Structure P
Amino acid sequence: MNLLEQKITDRNLLENLIPQKGPFVMVDKLLYYSDTKIVSGFLVPLKNLFVQDQKFLAPGLIENMAQTVALHTGYKFYLAKKPAPVGYIGAIKKAEVQLLPNSGDELQTTVEILHDIMGITMVSAKVESNGVLLAQSEMKTALAE
């Protein structure tokens with residue numbers, strides 16, 4: 001069930017849904033949300049910590065996936081009228097980067113929640129641009145106590 005009535009692009013709201021703050025924010029749109037899935041968007045700026053020679057590097061893609069997981073958790077807490085929790089990446093498994101996007105490319109990151117129990121979330125994530133798969137991974141995130 002899609003609980004998101006319309007996409008969210010308000011940067012202030014988005015930054016309240018994730019623990020990261022500028023200039024370390026790697027999501028700028030919430031496109032879809034359900035209990036088990038989220039889709040975020042990110043327009044890769046030229047001036048970004050992870051852009052080198054106009055390419056968005058692999059660590060940026062991994063951080064984009066992790067922040068999409070954080071966005072899912074943050075939005076879930078937002079719907080429950082609670083502050084967004086702080087979390088961290090517990091493990092990354094099967095991370096594959098097929099292609100680095102350019103600055104100016106629009107990323108669409110889809111995260112499927114595989115398991116979510118006691119603050120530990122296991123997900124499958126993929127990053128695409130214009131329908132082309134750029135990167136994918138499985139990762140485990142944990143909420144800080």
Structure Q
Amino acid sequence: MKTYMQMVAEYAAKVNEVFPWDVEDDIPGGKFLLLDVREPYEFAVMRLKDSINVPRGVLESACEWNYEETVPELVKSRGREVLVVCRSGHRSILACYVLQQLGYQYVYSLKTGLRGWFEYELDLINSSNELVDEATAESYFSSQVREDQLG
């Protein structure tokens with residue numbers, strides 16, 4: 001049996017990771033398809049401008065035709081550079097591994113996730129396309145683990 005972080009570490013060795021400062025200049029020009037694999041409620045709080053939201057739970061079917069979850073832009077992007085983002089950079093590693101298995105050739109996980117993007121002082125927007133203020137971001141990125149969830 002593997003733990004979540006053991007799986008992340010194993011797949012991190014098999015996917016490409018990039019830091020925010022490695023890609024910040026490429027984001028505005030549309031070089032990447034920006035794929036956010038967090039849950040919709042997380043995506044509503046903050047995201048990268050022009051990103052699409054496909055939660056990990058439906059990723060495989062979103063990448064294929066003929067499913068209710070199909071995302072045409074994603075299906076057509078197998079030969080395009082795809083930057084996968086999540087909150088901390090862990091879910092995006094797992095998603096990149098899956099995308100590679102599905103034939104995506106140029107996928108990259110945003111190392112440090114949106115947390116690192118924010119800490120590097122790059123813009124995040126909310127569902128109204130307004131810049132996310134520092135207090136909202138700080139609250140979102142602070143640990144929300146309850147005592148009953150601790151091991």
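Rule-based calculations on the coordinates, nothing more; no lab input. Since this is a predicted model, take the numbers as computed values, not measurements. Cβ atoms are built from the backbone, for glycine too; each structure is taken alone.
Computing percent of Cα pairs over 28 Å apart gives 17 for which of P, Q?
That value comes from structure Q.
Once mean count of other Cβ atoms within 10 Å over residues 42-49 is calculated for every structure in P, Q, which label goes with the largest value? Walk me through the intermediate numbers first.
Numbers: P: 14.6; Q: 17.9.
For this comparison of mean count of other Cβ atoms within 10 Å over residues 42-49, the top structure is Q.
Could you tell me which structure in P, Q was used to calculate helix-only ellipticity at 222 nm (-39500 (n - 2.57) for each DSSP H run of 4 or more, over all residues; to 500) as -8500?
Here the read-out was taken from Q.
Compute mean count of other Cβ atoms within 10 Å over residues 58-65 for each of P, Q and report the one that scores greatest. Please list the in-between numbers first.
Working: P: 21.6; Q: 16.8.
Of structures P, Q, the maximum of mean count of other Cβ atoms within 10 Å over residues 58-65 occurs in P.
If you rank structures P, Q by relative contact order in percent (Cα under 8 Å, 6 or more apart), which sits at the top with the largest value? Don't skip to the end; give the middle numbers.
Working: P: 24; Q: 27.
Looking at the calculated values, the largest one is Q.
Work out FRET efficiency 1/(1 + (r/R0)^6) of positions 50 and 66 (r between Cβ atoms, R0 = 30 Å, to 0.05) for each of structures P, Q, then name the structure with the largest result. Each step should come with its number before you reach the end.
On the way: P: 1.00; Q: 0.70.
Top value of FRET efficiency 1/(1 + (r/R0)^6) of positions 50 and 66 (r between Cβ atoms, R0 = 30 Å, to 0.05), among P, Q, belongs to structure P.
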